[in-house]
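Computed from the coordinates by the stated procedures, all read-outs in this text should not be read as laboratory data. Keep in mind that this is a model prediction, so the values were computed, not measured. Cβ atoms are built from the backbone, for glycine too; each structure is taken alone.
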Structure P
Amino acid sequence: MKATATKLKDCFIIESAVFKDKRGFFFESFNRQKFEDAIGQSGAFVQDNISVSGYGVIRGLHFQMGEHAQAKLVQVLQGAVLDVAVDLREKSETFGQYFAIELSADNNLQLYIPRGFAHGFSVLSETAMFSYKCDNFYNKASESGIRYDDPKFNIDWKIPMKSAEISEKDVLLGDFQSAYIFK
């Protein structure tokens, strides 16, 4: 398992060794000891989630506040997405910056997003199955987010906006200036 630092402090691209032959391939998607050695932090995940979405869906930018904040290890099991992480940690040297990467079932990359970040993705393929490992349990009262189209970031979601499918809840999210900031 290899961890490559992104431009955001404490956020890593995770690459597993993939073993291929004529039958297909195998890779270890998570090994707690190797993961912790690679990123130099704990990897005590307590909840796994899977979402399935069609082309043009944008989910996010979501986060949980306070004691219910979550670190996530995300990957695509089928299809491809543009995955986006935003650093909301006020004392971080990368506060207010974002990182985007294409994750797919073909490249087998994962992204580790620490607590104090907002997260979202857009679906680039016909459909995508997306997996999240979380280090804290979901708490509805603590959920929050930032609008996907906040002009502070001007994120290119790699899909035409006329094709975008966005939930009403996500359309109603506030901008970065009104977001909860992790101190």
Structure Q
Amino acid sequence: MKSRPLKVLGISGSLRKDSFNTAALHTAAEIAADLTEIRVNFTFADLSQIPLYDQDLRDKLIPDAVAALSQQILDADAILFATPEYNYSVSGVLKNAIDWLSRLDPQPFADKPVAVMSASMSAFGGARAQYDLRRILIYLDVHFVNKPEVMIAFAHKKFDDDGKLADTDTRKFIGDLITALDRWSRRLNR
């Protein structure tokens, strides 16, 4: 008997309409649907309505967008982040969302299997942002997929004008990452 599909929440650290990182998440969902050895269902988070973190606001209420994202994370079996690299680190929008979520009880990220990928126009493919995101999320007690690492360098040359990933090697790496996230999640939840 096959196990139920793994519920993966994709979180992009970019708000840009034509974001390579958002396109990479959609590529991951597309690839996952074609993999026969795993069963994965994707949903996607929207960080665009989360206000800037402010303790005074936090003391009064949890904004609806934060509560909705927290519930998405709690409902997911695993998380796949796609982070751009801004000034050698994660984007402000992603860090802001994490800051909000870090102050919630129950902690939505606690014990979640997490994979990270990044896309960048640079030769480093967002590597520094990935390392910072990993450092930030360790505090929230996530369980990372360590390998493979997916850093999409020169993303502007690998995605077409419609946001489709044309590079076959990169598509394989993303498929490997999704497979590893599936295995890791099921192993942790035995």
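Looking across P, Q, the calculation of helix-only ellipticity at 222 nm (-39500 (n - 2.57) for each DSSP H run of 4 or more, over all residues; to 500) that yields -13000 traces back to Q. Figure out for me which of the structures P, Q the number 21, 55, 23, 1 belongs to, where P(r) over Cα pairs in 10 Å bins from 0, in percent, for residues 100-139 alone was derived from the coordinates. Considering all the candidates, the number was obtained from P.
On relative contact order in percent (Cα under 8 Å, 6 or more apart), which of the structures labelled P, Q is highest?
Answer by largest value of relative contact order in percent (Cα under 8 Å, 6 or more apart): P.
From P, Q, which structure was FRET efficiency 1/(1 + (r/R0)^6) of positions 20 and 172 (r between Cβ atoms, R0 = 41 Å, to 0.05) = 0.35 calculated on?
Values: P: 0.35; Q: 1.00.
It must be structure P, since only it matches.
Which one of P, Q has log10 I(q)/I(0) by the Debye sum over Cα atoms at q = 0.13, 0.18, 0.26 Å⁻¹, for residues 52-123 alone, as calculated from the coordinates, equal to -0.44, -0.79, -1.26?
Considering all the candidates, the number was obtained from Q.
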